[in-house]
Every structure is written in structure tokens, then in C-alpha cells.
Structure 1
Amino acid sequence: MEKIKWGVIGSGGIARRRTIPEGIIPSDLAELVAVYDINTAANESVASDFRVSASKSINELLDSDIDAVYVASPVNMHLSHVMECAREKKHVLCEKPLGLTVKEAEQMIDTCKKEGVLLCAGFMMRFHAQHELAKILIAEGKLGTPVYGRAQLSCWYPPIADSWRQDPVMGGGGSLVDMGSHCIDLLQWFFGDIREVSCFINNNVHPYKSEDSSVVTIYFENGALATVDAFFCIPDNSSKNVLELYGSKGSIIARGTIGQGESGQMIAYLEEDISDYDAQQARNNSDGMNIDPKPVNTYLGEIDEFCKAVRNGSIPRNNGNAGLQNMKIIEACYKSAETKRTVEIMD
């Protein structure tokens, strides 16, 4: 398969730390050609490290010999950057969220469809090998009827000068949209469509404008319930990024699979036969079934699937519609936090 030639808008940050070195560079299906960042020094450093062209403008980047663009700029720039790429017939992998609002996400999808280019959102956690096996177990009915899920992603993120994630005007919000969105996406991927949400946000520790604390309660179309907790004010090693999935036939419990890495521990506690009521509610000491597939770098999986989709027209699991649905849920969460009411997800 001929390699897909990539450009990057917003070459610092997550692009430099993860997506370029772990996704684009090692992929047999991708080739990095050019990078652009508003920070000229940082951009030239990235270009030098990976021996590619340092574009001086977005136009220069789009005029180069590329097929696709990874957009990793601040959220308030996602709309304009995606639209520019689409109009130049470049396929786009845009970091989540797709925009500041549902309307912006819809504009991106409509424009990319009109221009005939692929649009995907950066939900790389769908590509974690253990998450993939958990989804298969659920789809096969091994968990029984979905009952409850919990997804946690927190870190220590103190005030940093000019950090767009700490300003809702630039980032759309704080811990909820930045980290909670990944958790919500995973739970929806496992359990199906979400009907309504309720949400609380707060600034418990840090004084910046975006929230540093968020908790979401989710009601799924199939009746299952879930909670998402995402904080910018819990020390890194104190948050174990727990994933818990419960059903009428058992549970799947994971620690450390949610995040930017490819590792973690996942154990399934599944019961073939449902016994009668046990008044003693006894628990045995079974260690469960260890879910330990060969690790897959999530950024590499994301890039490879995108490249294959460009060539063969398949639909990636993190396609634009997944990004749009996530935006609808996030927007409903912020509305719930503002109004102190449960909010239904609109079609």
C-alpha cells in the first residue's frame, strides 16, 4: 500500500510527545512530510528532530505534497483548520473535541463530506488492545445485560501561563472536555447510545477559568447507568485511571488502560450460569480471567486505521460521527452543570 503523506498543524504538545513519534513515524502506512506551529521555534525543533519540512504558514503546509493532516491546535482553532484542510482536499484527523460546539462539529462534517475527504476525531483509546477485547466480550454477551460502568481519568494540572486547556474560550472547558470526553467515548463504545446525562463541575483546587473537577452520571438507551470522573487536581500517581464494566453475568475491571499508554491490567470476572439468590452474598477468591493481549500503541493503531480508510474507503471506528456524538454529550453535560438539571441528548 502506498504511504499516506502527512502534515501536522500544531506540531508541539501532544503531536510532538505522542502522535508523531508513536503514530506517524513508526507506521508502515504513513510518512511525515511537513509540520506547522504558530510557535516557530518549537516547529523548527520538531521539523529538525524528524527531518521534515518546517512550514511557515498553514497555506505552505497545505501546498506541500501531503494527503492528510493531523490537527492538534487549540480547540478554538479546530473549525478553521479543519475547514482549510478540507477545502484543499486533505483528509483530516482532528484531535478531540471536534470544536467548541456541536454546530462547529456539524460544519466540519458537512464540509469534509462535500469535499470528499475523510474526517476522524482523536479518540485513540478505542485502539487499546484490552479495550478492543472488552468490547468483543460485551458484544458476545459474555457480560450479560449491561448494568453499570465507570471510567476515570485524572491528573495533576497546576496553573500554567498561556495554557489553552485552562481557558474555556480556547479549550471549550477543562477536565471534563479534555479528559472526561475520552471516558464518555469509551463507555458509549462499550454500552451503546446515551440517552441523558447529569453533571457537576467545580474548581476545587486550581484558580483558572476552566473547571478542575467534573463528575458525570450517564443513562444509556439500553437502561445501563455509568459515571465518569475527570479531575485536573488529583496527583498523577493517586489516580489509577480505573475502568469498571458490570453486567448481569459478571464484570470487567481495569486499572491503567485509560490514558495515553498501551499497558494496564484488565481482569474479567464472568459467570456462565446465574445461580439462585444467595442470602450470604458470598464472594470467592477467584482471580478471574486475565485479559492480556499483545499491547498495541494506540496512536499507531489510530494512524494505521486512518491510512487504510483513506485507501480503501472503510469507516474508521473514530470517524467524524463519533466525534459529533461526543460533542453532543459534552455540550449536554455543561448544560446540566449550568442548569442543575438532567439533560437529554438530542439527535
Structure 2
Amino acid sequence: MKKFWLYLGIVLLVFLVLAAGGAYWGYLQFKEWDRPVRAAGPKAPPVVYEVPAGATLRSVGEDLERLGLLRQALVFEFWGRYLEQGAKLQAGHYEVSAAMTPRQLLAVLVSGRTVQRKVTFPEGWTLRQCAQAVEKEGIDSAAHFLELTSKKGREFGDIFPANLEGYLLPDTYLLPLKCTGPELARIMTARFRELALPWHTKESPLSLRDTVILASLVEREAQVPEERPLIAGVYINRLRAGMKLECDATVQYALGTPKEYLLYKDLEIDSPYNTYLYPGLPAGPICNPGLDSFKAACQPQASPYFYYVRNDVKGDGSHVFGKDFSEHQNNIRRFQR
């Protein structure tokens, strides 16, 4: 009987020691959970860490420990499993630092708030200008992006032609840190679908393709925002009357190199984009129009005007509009220098 109580006492003692040890280990883990590798400051600058697709709590923890962002990968994995966060890890690039606790690191890596780059494509840029910006930003080579967007546009949806000139909606884009050329083209065409396409309805006077072409003319011709619908209306009037559009911006596009002033000989360049030489809309868009120009082409303002001329007297980029050629000639004499 004495041996029984002796053995029981030993078992209870071992149990208590193990329980105390376990509790102490748990206390250490909990304490470590809120303990950064080092304090904030110059010695703990932010770094960009990539969570690969398919990463696990263990693989991420080991990476962070190797990079000096964690003391113990085991703590990260233990608490991540306990909180059931393993399946919530999201691939991407995140800004983290050694001044963050394991708790904070895990919160960032499951948040989806990845590091992004901001890239702006202004209204009126051509595909070539966009491609040059893409190369400057280190996203893709200009040649590859131009090849992709000028010949393979149909890969991004049935509504798009092979040449995406006119369909890459100008905007400021927040892109993944390692965005590729094809990803960017997909994002930009998706933005066109989301923001521009709904404005084109059955009430719009032209097909989608012709609307984009008209919008590109409006983008390059209008300098005062409120004139966009009126200029679009002038071109609609001329199209319906069977008149040549005689748009200077199309000649600039045909020349390939912008000129401050066009000469009469420039108007004779043999190009399907020369609307002084050929009737109707040019062969395609001459730039990527902004959303406001696209809206104007979808909803042109009705007016009696068939002509307009830049108002050099005001010098603010506005135009003077004329109903017939005689009034137009008079406007040229009065307002253009």
C-alpha cells in the first residue's frame, strides 16, 4: 500500500512538473508573440517581403527568421495555427520590419494589403507613349508591350480589336510591385470595361469602335473640358452631311512626329488617318482618350455647327464655332492669328 502511494506521489509530482513546465513554455510563447526582434528606429528599416503562392506558416516563419525579422519561426507557426490563420496567408509583396512583433507580422501577411506602385497614363497618350512609360517604370520592355497591345488585343476580350490604341483607359493605376506587361494590359482594358463601356448605349450615334475613334479626336482637339461634347457634335454633323472631318490632330498622327504648326503640304500626306484627304473617320483611334472625351463621343451635343477655330484672342484653348463656311472664314479672320 505504501508503494502505491509512493508511485502515485511520483506520478503527481511528474504531472505537476510537466504542467508547470508547459505553463511556463506557454507563457514564454505568449510573451514572444508580442516581442519584436528590435525596437523601431533606423536599425529596423522597413523591407519588402514576398509571400510566395502556396506558402505555409512554417515556410514563411522560417523565411522571416532567416531574414532576421523573427526570433523563432516556431512561435509564428504555433500562434498562426492556434488562431487558424494559415489558410489566410495571401501571396504578394508586403512591407514589414524587424520592429514588428510576430503578431503584427502575421496580421500584415493575411491582410492582403500588398505593396503597390503608382503609375499614371495621361489622357491623349498614344500606345507608343504608354509603352515608353512602361519601360521607364521597369514593368516591361517598350517593344514587348507595344507588340502585345498593337497586335494581340483580342486576348483581352471580344469587344477589343487586335490593336488596343484608344482602349487603354488613361488613369492613375495602383499596380502590384512585380506587375508584368500582360497584367498591366489586362488591368487597363478591364478599367475600360468598368468605367467607359457603360456609357456606350444604343442611343449613342456610333458603333463602339467608331465612338472610340471619335473620342480620340475630341481628346486631341478639345482643350477646354466643357467644349468636348460640342466638338463631338461638330464631327457628328459633318459625318452625317458627308463632309470631310478635316481634323488637324489626325494629320499630326499620320505624320508620326507632332508639329506645333501644320503646313499646307502636311495636309496632303497620303494616309488613311488624314481626314483632310479621306472622308469619314480615320482608320483607327489616334490616341487613348480619357473618360470625359469618351462620354462626349457617346453623348455629343446637338448644335447647328459644322466648323470651329481656335480662339487666339482669348488664348485659353477655347474655340469659336461656325454654322457654315462663310461664318467659319470670318471667325478665322477675327480670332486666329
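Taken together, the values in this text are just the output of simple stated rules run on the coordinates, not laboratory data. In this text the structure is predicted, and so the values were computed from the model without any measurement. Cβ atoms are built from the backbone, for glycine too; each structure is taken alone.
Structures compared: 1, 2; top value of distance in nm of label points 7 Å out along Cα→Cβ at positions 112 and 248, i.e. the largest, recorded for 2. For the structures shown (1, 2), distance in nm of label points 7 Å out along Cα→Cβ at positions 168 and 320 is largest in 2. Tell me which of 1, 2 gives 17.6 when you compute mean count of other Cβ atoms within 10 Å over residues 256-263. Of the options listed, only 1 reproduces it. Name the one structure among 1, 2 that volume of the Cα convex hull per residue in Å³ of 146 was derived from. Among 1, 2, the structure yielding 146 for volume of the Cα convex hull per residue in Å³ is 1. FRET efficiency 1/(1 + (r/R0)^6) of positions 96 and 216 (r between Cβ atoms, R0 = 35 Å, to 0.05) computed as 0.20: which structure among 1, 2? This value belongs to structure 2. Each of 1, 2 could give helix-only ellipticity at 222 nm (-39500 (n - 2.57) for each DSSP H run of 4 or more, over all residues; to 500), but the derived value -13500 comes from 2.
Structures 1, 2 were shown, and P(r) over Cα pairs in 5 Å bins from 0, in percent, for residues 48-223 alone at 1, 7, 13, 16, 16, 16, 14, 9, 5, 2, 0 was computed from 1.
On relative contact order in percent (Cα under 8 Å, 6 or more apart), which of the structures labelled 1, 2 is highest? When relative contact order in percent (Cα under 8 Å, 6 or more apart) is computed for each of 1, 2, structure 1 gives the biggest number. A value of 17.1 for Kirkwood radius over Cα pairs in Å, for residues 136-295 alone, calculated from one of 1, 2, originates in structure 1.
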